[in-house]
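Nothing in this text is a laboratory measurement; each read-out follows from the coordinates by a stated rule. Model, not experiment: these values are computed from the prediction. Cβ atoms are built from the backbone, for glycine too; each structure is taken alone.
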Structure 1
Amino acid sequence: MKQSIFTNKAPAAIGPYSQGVSYGDLVFTSGQLPIDPATAAFPPGGIKEQTRQSLLNVQAVLEQSGASLNSVIKTTCFLANMDDFAEFNAIYTDFFGTENAPARSCIQAAKLPKDALVEVEAIAHKI
């Protein structure tokens with residue numbers, strides 16, 4: 001049975017979608033922009049700070065559903081500029097490590113919502 005996920009620890013949806021959806025033991029997050037839910041703004045700084053916030057938002061949605069970063073099967077990552085790939089990877093590795101990291105696609109997007117530098121979505125299995 002499909003169930004919408006909502007948490008105040010991640011930014012509210014800015015369109016007609018859920019922060020995430022669970023179906024059985026699977027959890028699908030919507031793309032998480034680097035919006036700090038406390039300020040409704042991007043964190044100051046650049047790609048590293050925005051990557052960290054996007055991943056914190058993914059983590060919050062996953063945890064609300066009963067999943068975690070450790071149960072992520074696949075991520076899809078969108079970068080506004082592929083030149084940020086190395087800095088993005090440095091922060092991504094802080095969250096997922098290198099051993100047993102999830103499958104991943106990482107692409108450059110022509111333009112992300114609100115002119116974000118990064119957006120991340122995940123598929124996970126409930127713990």
Structure 2
Amino acid sequence: MENTKKTFETIDEYISQFQPEVQEKLQSLRKTVKEVVPNAVERISYQMPTFALNKNLVHFAAFKNHIGFYPGASGIAAFKQELSVYKGAKGSVQFPINDPLPFDLIKKIVKYRELEDIKKAEEKLKKKK
């Protein structure tokens with residue numbers, strides 16, 4: 001049996017597979033994350049666009065009816081009240097594809113994840129000493 005699953009090497013490659021209006025949303029989301037964490041590294045992880053510092057900060061992906069945003073369980077828990085209007089799970093939230101993305105909320109979540117990542121990296125360094 002032939003493996004027909006598409007794999008992506010870059011975020012540009014991932015985004016290019018979608019219709020123009022979805023590409024625009026994904027590019028705006030990408031730009032927003034980069035504005036908050038300009039030194040984050042872009043990569044593909046779990047076949048999704050991913051931003052990382054010491055570890056993965058956030059992932060995102062497009063689906064038929066929503067944009068999935070994956071800041072991990074801690075990112076969801078920290079903003080549980082604000083995210084309660086969206087479908088989601090322990091480490092993810094679904095933004096309806098036809099609604100505007102909540103960029104202010106996304107920025108807060110990304111900033112939270114950045115600070116969490118930096119703190120964990122510093123704690124890890126202290127333990128090594």
Structure 3
Amino acid sequence: MEVIHKIGRRKTAVARVYVAEGSGKITVNKKDMADYFTTATLQYKVNQPLALTNNDGNFDITVNVYGGGITGQAEAIRLGLSRVMCELDPENRLVLKPEGLLTRDPRMVERKKFGQKKARKKFQFSKR
């Protein structure tokens with residue numbers, strides 16, 4: 001099996017996921033996944049597509065991720081991994097799709113408008 005490359009995005013985070021046959025080692029930005037994502041919740045999010053498709057220790061995964069915060073990066077990696085799992089076996093799509101792991105979350109930060117403090121917040125109004 002050659003290396004499979006997919007991209008996952010979330011907010012402003014972009015993750016490039018490279019998957020090859022191996023022992024189950026996950027590397028994120030040249031660090032071990034446990035060192036990069038310290039909380040169990042974020043580690044669970046990254047491992048979710050592998051756990052659902054029963055591919056826990058089958059592949060070596062290398063990820064380059066940038067932009068956004070730590071949670072957005074974890075969810076970007078999750079989307080990229082889900083796309084790889086679907087390319088490996090189309091049957092995996094039936095497992096991942098109902099969980100919502102193949103949907104690109106379109107929510108982005110709303111832009112700041114001129115004449116206002118933030119996107120929705122206004123400057124203080126004085127009647128008199």
Who wins on FRET efficiency 1/(1 + (r/R0)^6) of positions 84 and 116 (r between Cβ atoms, R0 = 25 Å, to 0.05) among 1, 2, 3, i.e. which is largest?
1
For which of the structures 1, 2, 3 does the calculation of log10 I(q)/I(0) by the Debye sum over Cα atoms at q = 0.17, 0.26, 0.28, 0.31 Å⁻¹, for residues 12-51 alone return -0.49, -1.15, -1.28, -1.37?
3
Quick check for you: by distance in nm of label points 7 Å out along Cα→Cβ at positions 36 and 68, which of 1, 2, 3 is greatest?
1
Looking at structures 1, 2, 3, which one was helix-only ellipticity at 222 nm (-39500 (n - 2.57) for each DSSP H run of 4 or more, over all residues; to 500) calculated from, given that it came out as -10500?
3
Ranked by mean projected area of the Cα convex hull in nm², the structure on top of 1, 2, 3 with the greatest value is 3
